[in-house]
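Since every read-out is calculated from the coordinates, none of them should be taken as a lab result. Values in this document were obtained by computation on a predicted structure and should not be read as measured data. Cβ atoms are built from the backbone, for glycine too; each structure is taken alone.
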Structure I
Amino acid sequence: MYKAFRPLIYLFEPEQIHHLTITLLGLSGRIPPVAALLRALFRSHQSGPEVQCCGLSFINPLGMAAGYDKDGYGWRGLACLGFGHVEVGTVTPRPQPGNPPPRVYRLVEDRAIINRMGFNNRGAEYLARQLKGRRPENLIIGVNIGKNKITPLEEANQDYLSLLRTFAPLADYLAVNISSPNTPDLRSLQSRAALEDLLRPLAAEKVLQAQLLGRNVPVLVKLAPDLDDHELEDALGVILEHNMDGVIINNTSLARPVLQSPFAHESGGLSGAPISVLSLSMVRKVSRFLNGRIPIIASGGVMNVADVQARLDAGASLVQVYTGLIYEGPGLVKQILDGGLRIR
């Protein structure tokens, strides 16, 4: 049904459709009879497989990647589609508008998206309100955190510390986003020295929050797919040194493989099918380097059940989708889970 309506959907600007979808998901997830209908429509025939990751229990390995529900308005509706976890954000301490539109492009011929959103969100206070209250059973919620554009790089750790303190009581895990290509110089925080300066206070605060809350709140770090092998190993070494709980591989890419769309020249982060090979290769490299010391969440270029299984086989514990959902529709989650995923 989604594919029948897709040409009509594509008549509208991507960001317009996105806002409409989030609004509908938010309303649907808040109305119990509608939420129950959605769960029935998108319930998979196969349960699980369950995953133990970062000290948390996931009913299945499939998650909604950050960037889709930035302000935490639609996550209850997303839960009805069958996800085992939903990662909201990226959130910044203070509200910010992001980059000027147009800033999202569908590359239909390539089954891809280019975006240069720039952490547009309503801020930490708004998202915190959205996360309070009753949660759907068995859903894991992650919060993806980032710095405000106006915050100098040398003060970035204060933004991340503030967000850790705000969301540790509300989230099951936190993801430190230092890899978006759409905030000036943000990716420089992935260098060894900058990452050490960032993670050192976060590690100390994580320990303090665990004492205050009586539970560990895992903190993961999301990396870019465009790091060379030396940069990647440096970043992973710092992540291990400061006892982070996992890595998310990966964010959108600045790479431009051969693309057919007339929007191929647009600046921003590329996601979807064209980065599938790049993302899978990075998961394999990270898995070899980490050798099971901390878990990997794979994100990037996941369009179907084969893509998910390939990442699980490569060493990922969990897999997130985003662009695949835009091209395949809300039934993608059910389709993937019904494919019979196997955990190695």
Structure II
Amino acid sequence: MSKPIRFALIGTGVGGTFVARAVKFLKDEGVAELVSVTSRREERARKFAEEWGLRSWYTNHLEMFRKENIDAVIISTPHYLHFPETIDALDAGYHVLVDKPMAIDLRQCDEMIRRAKKNGLKLGVLLQNRFDEKVLKIKRLVEEGKLGKLILGEANVKWFRTHEYYENSSWRGRWATEGGGSLINQAIHYIDLLIWIMGSPSSLYAHAGAYTHNIEVDDLAVALLKFKNGALGVIQSSTSIYPGLPTRLEIHGDNGTAIIEGEAIKMIAIKGEEIQTTEKKEGLASWSRPEAVPPTNHIALIRDFATAIIEDREPKVPGEEGRRSIEVIRAIYYSSKNKSIVNFPLIDV
């Protein structure tokens, strides 16, 4: 049996805690272990290491790279740091699993992908919802043709964030550091799922802007997409919808419909079959308490990434897949700014 993959973590926020919780399960399986952490704030790094039983902590990731015996790095920091920290890790010879969004523009995405290939290393992206059993069930229905010819897909992420959410952050709400707003932060998971299930878009038209917060970026965006297979799509993204509504993914074909709402499959309706519905689960509400979501999907994704290293294969969510949602998001911003239809592939400017 191979040795567990030794991970180092950069970042001690909510995302870093998800990672630590997930890898704790994988340590028991003998697949992966978390050995070290970096945070720019010494107190946070020390407390995080103590809480999760890590052997070391640092305030500089380059020092961690020099001193620690590790195989891979997980990056869970503010968006604008994803690119430089990924490049640093790849150039130091480590595989990298980077949180969403993998970067804030396509040029950064492309260089990350290029650098990983040049160095013969794995680059994965934390888009863990692809491992959700509800999503996989609908993905299988589409692939098996159960819903028929796809005609419409919708991704709706209508959340609420207070003014303090942006005002108390040094990097949120700014193009240079967040790379966008509700689209690139809150809605990206569902945008990823939409194009993963429906296929690649051929064009889109969108409006996006700040409607209720004093920020540079979007707190409300709506986009109309046309997919290469001829289907249409709608993306609605917001942090301005009070009090915050459940996320919703709808996939419609000419033979049926599948809907995920919040934490459950809302409906599966296929012609000639009994309609399946699921009562809304009580308790969890990721649109209001993301830290309360179980790390089940993180466990599955990190397990896949670790075994991809062990088996020397591509992870199920490589850099190229992480890039796809960034392309759609950048196209929405470009369309809104220029009041024009955007065709794919996007030349990011």
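Thinking only about distance in nm of label points 7 Å out along Cα→Cβ at positions 26 and 202, which of I, II has the largest value?
II
Quick one: mean count of other Cβ atoms within 10 Å over residues 186-193 came out at 18.1 when computed from one of I, II, so which one is it?
This figure was derived from I.
Of structures I, II, which gives 0.91 when Cα Rg over 2.2 N^0.38 Å is computed from the coordinates?
It was calculated from structure I.
Of structures I, II, which gives 0.95 when FRET efficiency 1/(1 + (r/R0)^6) of positions 114 and 314 (r between Cβ atoms, R0 = 25 Å, to 0.05) is computed from the coordinates?
Working: I: 0.45; II: 0.95.
It traces back to II.
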